[in-house]
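Enquirer: Each structure below is given as structure tokens.
Readers should treat all values here as calculations from the given coordinates under stated rules, not as data from a laboratory. In this text, all values refer to a predicted model and were calculated from it rather than measured experimentally. Cβ atoms are built from the backbone, for glycine too; each structure is taken alone.
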Structure P
Amino acid sequence: MWPLLAALLALVFAGSTQAEGPTAVGWGNNMAAQLDAGYRSAVALSPVNAQGFEGVVQVQSGDGNTAALLEDGTVRTYGDNTFGELGVPMTEHHQGIQQPPISGVTQIAVGGQHVLALAHGTVYGWGSAQLGDLGDGRSCMECGVHHPEPILSANVVKVFAGDGSSAALTASGQLYVWGEDRSGQLGVRPNQEGAVVRPTLTRLTNVKDVAFAGVSSHGGVMYVIKGNGELFAAGQNAHGQLGIGTVSRPRSLTHVLNGVSAVAAGAVHALAITNGTAFAWGANCCGQLGPKAPLSQAVTRPTPIGPAQEVSAGYAYSLLVDQGIAYGFGADQEGQLGIGYASKTPISRPMRIGPFTGISAGARNAVAVGAGRKSFIRLIRGPGSLTLVWKSSETTERWKVKCRPKTLPPSGWPAWLILPAATREYTISGLKSGQTYEVWLHNATGGGVVTGTAG
């Protein structure tokens, strides 16, 4: 289920009776249905709930695809499936919610067009293998894997994914890397195409965290936090994204900051948290470095933004969380900041999005973990039936409804049933007793999906 898209309607329908547990929320570009809002649209300017699942522990977005880890150790995927990013056989590029055949997952990492999952100390992956992203020995433009396949078993405790690059951290603090390495950011020797096609152990020790920046076709950056809080970076530096005070490119990992607890990276900028304060550096075309950085200039040294406990970076926009509230700044042409409108001009001041944590800035959309919202639809069980009751609003659009059995993988939706204009209650009869159904109620402004079991 999800709230109505317009903020006014969200207020009108407040006070529902059906609530969710922790869920995935998202905003921004939705052309590939990567927000799982139950529909595909150009953009969602305000946060919308993913429909069809709850109990979310972690959620991340890539370049048009999203994956969510649930409390039971299973994964849900949605959005673009061009290279198998959803972890299921490809039937069409854009698909609804899917469940890859993997369980016992404790962490996920979503790259541009590939996904990594950690289960029982083993790294699994699916999606694009164009530049060795999956570490399976392949590097070709049409390579893709449509199901989870094991990549590395080495007592791994955390995985990381960028736009073509991947890494795995072991319990002993060692780091394996693979994928795109055109700028030498991985610190190992790539093939002639600039790819490391197998997991390769680096010389790094006492590693705590990793982040990748860049676009795979132009080379990238790898950021590494050591156990003592020192931040190092290596790779592309044309926009000062290494944060070392120059745009020249050193040949190895170079020290950036001390006391760092978190790092995040976009295409050509980076964010880090040190002593509870967020810093940013790199390109600043759209205000993604915050209010204290000069606009449209390369910022080669970390510049303070303000207090933060989480940071995430997308293509020319940034997110942070302070005291449980998510904020966004930077590019907003596609609603990436989730502030209710799309801005054609840069926004450098952090703007309030809402009470979300576990933020993840994808290429042109963002996702986060929300506490769940109440539906404006009330569902009443009856003998072989389900009755929908919903409140009226100030809009005059006609409502339409459709219903399907709840299954995994989901079955296709039937055709819409158009309801009379004044309808605010409708009974679906002829249902199988004891069967759980998904009911989708919609009008031109938005709608919602609810789940119920026929009596």
Structure Q
Amino acid sequence: MRVVIRREVTAILRRIAVGLVLVGLALWPILAFAQGEQWQGHIDAGVSAYVKKNYTEAEKQFSAAVKQAELLGPQSKQLATSLNSLAEVYRTQGRLDEAGTLHKRALAIREKTLGQQHESVVQSLKNLAAVYRAQRKYAEATSLDKRAAALLEKGRPWNAYNAAGYRAYQQGNYPEAERQWEAALKEAEGFGPEAPRLATSLNNLALLYMAQGKYAEAEPLLKRALAITEKVLGSDHPNVATSLNNLAGLYRAEGRYAEAKPLHKRALAIREKVLGSDHPNVATSLNNLALLYGVQGKYREAEPLFKRALAIREKALGPNHPNVATSLNNLAELYRKQGKYAEAEPLHKRALAIWEKALGPGHPDVARSLNNLAALYDSRGKYAEAEPLHKRALAIWEKALGPDHPNVATSLENYAALLRKTGRGNEAAAMEARAGLIRAQQRMENPSK
């Protein structure tokens, strides 16, 4: 299961996006009404235009958002968000005086309504400092940078825990990742009930639980993260798509396909609208919707989605990126399930080579690739080629995930099937018994709903 806390946006876009994230719509229920919906529509359209470097359209949309937000009051959080976004468009165009005026206004609103220590105040300070630097007002810029740095220092423990957790997760060291991300969550709770960092910590820890098969523990975290993100950012923000994607992945893993499908489709629609049809995050949504179709046996619907996701990732990320390996693996598995072994084998081998080089030979994703290539050889009766792959996959999963993880049960079952086919029934029975115990324990921890 992948962490979607990555953001493929430019540094300038991050200034806009973070401004939107940090101010958000906290304590503002008006989105249910026309004004809020119109404001959010202008913000979404402005961000989409900015991503595409259509600054004329971005200025038009963010200016409309400012006018709409002014109807909500001169100190509204939405007005600060709109001013921040329009100011960044002006700064990008070199209209520095106009940008500075708007950033000052946004900063004043945020300081008054959110408090001097709020995350969004940091972003406004950094944005205004960038304008001053461009104007060669270095003393003013340095003063703001120092103040922002002091506020960031307060959040340093969270950043450290979050980064350490991500490194451990990438290395397949899930116990250490859990320890770090639980510490990050504890820190994040101190930023307030609607802080973006809280949603990030909830999402990260939930994805880790999912990777460990702890679905019952993951679900409430994902739902809470989604609720925070929707309230703070609005219903059509890319971060909402990430939360929807994660919750849908949980439902898919639990076999709750009817609940997963609308979430995957909504996530895909948001990403295509805001990020464009060729963005890597669109590929993620395509891949995940295709996975849902695949587990339901809807291969005809799944194949074009997998192929489109692969094409986007190869173009955007390069041919040797781990996400490209994911697409190769998934398309290969689709072919294997349909008996298209000749098409599947080179895709599996390429995926395995990418993962081993990028993640190291002991990573859980390498085990998944080994398991799938072994299954392909099993299907073709090539048991001598399959057995060492089964052994290696089992060893990696046991070490990385623990002896009672569902993936270990899968590996045991697959290896046992090979043993039976090669006349080693006693060895197979021992593996099947152990796998059965793991499955029974999993059912007790995650009862069907």
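Enquirer: For which of P, Q does distance in nm of label points 7 Å out along Cα→Cβ at positions 190 and 414, calculated from the coordinates, equal 5.3?
Expert: Numbers: P: 5.3; Q: 4.4.
Answer for the origin of the read-out: P.
Enquirer: Okay, next question. Figure out for me which of the structures P, Q the number 0.95 belongs to, where FRET efficiency 1/(1 + (r/R0)^6) of positions 134 and 222 (r between Cβ atoms, R0 = 30 Å, to 0.05) was derived from the coordinates. Let's see the in-between values first.
Expert: Values: P: 0.95; Q: 0.15.
Source structure: P.
Enquirer: Ranked on Kirkwood radius over Cα pairs in Å, for residues 102-285 alone, which label among P, Q comes first with the largest value? Walk me through the intermediate numbers first.
Expert: Values: P: 16.1; Q: 18.1.
Top value of Kirkwood radius over Cα pairs in Å, for residues 102-285 alone goes to structure Q.
Enquirer: Related question: When Rg/Rh (Cα atoms, Kirkwood Rh) is compared over structures P, Q, which one is greatest?
Expert: Comparing P, Q, the top value of Rg/Rh (Cα atoms, Kirkwood Rh) belongs to Q.
Enquirer: A value of 7.7 was derived for mean projected area of the Cα convex hull in nm², for residues 294-421 alone; which structure in P, Q was it taken from?
Expert: Q
Enquirer: Work out the source of -26500 here, i.e. which of P, Q gives that when helix-only ellipticity at 222 nm (-39500 (n - 2.57) for each DSSP H run of 4 or more, over all residues; to 500) is computed.
Expert: Only one of P, Q returns -26500 for helix-only ellipticity at 222 nm (-39500 (n - 2.57) for each DSSP H run of 4 or more, over all residues; to 500), namely Q.
Enquirer: Consider the structures P, Q: one of them gives 55 for percent of Cα pairs over 17 Å apart, for residues 126-205 alone as calculated from the coordinates. Say which.
Expert: Details: P: 39; Q: 55.
Going through each structure in turn, the value belongs to Q.
Enquirer: Work out the source of 10 here, i.e. which of P, Q gives that when relative contact order in percent (Cα under 8 Å, 6 or more apart) is computed.
Expert: Q
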